[in-house]
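These are the structures in question, set out in turn.
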Structure P
Amino acid sequence: MSKYIIAITGASGSIYGKKIVELLLHLGHEVHLIISKTGMQVLSHELLISYECFIKEFNVSSNFHVEIEDDFFSPVASGSFKTSGMVILPCSMGTLGKIAGGSSDNLIIRAADVCLKEKRKLIICPRETPYNGIHLKNMLALNDAGACIAPISPGFYNFPKTLDDIINHHCSRVLDLLEIENPNAKRWGQTND
């Protein structure tokens, strides 16, 4: 069992964050979840569920831990707390820019900075279109610092039939980037049954 930090920010696409938490817990991993204040609002709007109900859904697992955005005493704020990586899904351009600028003004940004300085996996999944030059420069800076930029952009070669198929495909790609085997992943050349 490995430990992963998952962050959900205020970009559209909360369902992706929910799915990656579900998959990691299902596969037996420990999850430390941080949701930004704006992420909570977007999550409630998009999933039609309160933050409290969202958390309650996962709190049945002893592998699930909620971290508070402004709690710098959280274990995930320290490099001495060993994790196997962090995924920010979805990642707002504001969060991405602050990480690129080294501004650790909340726990999401601090935990990402810890992953970079400790050479741990940091997967950032922006959900924005189009990108402006500042977005692209920030993504390049993070790539150069060791982060993996994995934009939420669905593929259609696996012939998705439902929205869940599209969400599962992106989350399976994220698991691949974390080097986690997902037996339910649909791969190139496989047919959707």
Structure Q
Amino acid sequence: MNFGVLGGTFDPIHRGHLIIAEAARKKLVLAKVIFVPAGQPWLKNDRDITPAEHRVNMVGLAIAGKAHFEQSTVEVNRPGPSYSVDTVAALRKDFGDEAQIYFLVGWDSLAELPQWHQPQRLVKLCKLVAITRPDFSRPDLKSLESSVPGITKSVVWLDIKPVDISSSDIRDRAAHGSSIKGLVPGKVEKYIKENGLYRKPKSR
């Protein structure tokens, strides 16, 4: 069976994530797409991340009732930095050696793959599904091949209409009391409001 894996901080998860996951599921005929919230994302140490409990809850609300979507807390439960290669290796044990894993990444992330932890091992463990991103050029696999041998054979291109929704914009809107309706699923919007996520502290 084929499985998709979509990792991220999901701070918060938004409709763009769901659109990408569904597009990959249909095109690649995936049995399921597994959403994996990051525990301690090592490439995002420059900002505070919302506690994992909230991010996991929001993912759960966003995919509730969608039979082909599941969530794994493998990264949240694992201490230390979150590395994609460790996540894929762990999921491969769960799925079995016969399963083919498709790891979903944006063009921007694919271009940064040489900076990732053990990228050569990652491309041997799974296929990388490169997804169109707004304002980013399609990465040159030939140049990446010199840094990550084997990447050319690992990449599957998924060209879709770019989804121009970002978690950072949603956080900024919520912080200023602006509407986020339509950018996140309704249940996630309600959760953000009820838990006061992303609000700026009131000045004294």
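Rule-based calculations on the coordinates, nothing more; no lab input. Nothing here was measured: the structure is a model prediction, and the numbers come from that model. Cβ atoms are built from the backbone, for glycine too; each structure is taken alone.
Which structure, out of P, Q, was Cα extents along the principal axes in Å, for residues 32-87 alone calculated from, if the result is 37, 24, 19?
P
Of the structures P, Q, report the one carrying the highest value of distance in nm of label points 7 Å out along Cα→Cβ at positions 104 and 136.
Of structures P, Q, the maximum of distance in nm of label points 7 Å out along Cα→Cβ at positions 104 and 136 occurs in P.
Tell me which structure, out of P, Q, gives 0.95 once FRET efficiency 1/(1 + (r/R0)^6) of positions 40 and 152 (r between Cβ atoms, R0 = 35 Å, to 0.05) is calculated.
Considering all the candidates, the number was obtained from P.
Can you spot which of P, Q the value 16.7 was calculated from, given it is Kirkwood radius over Cα pairs in Å?
P
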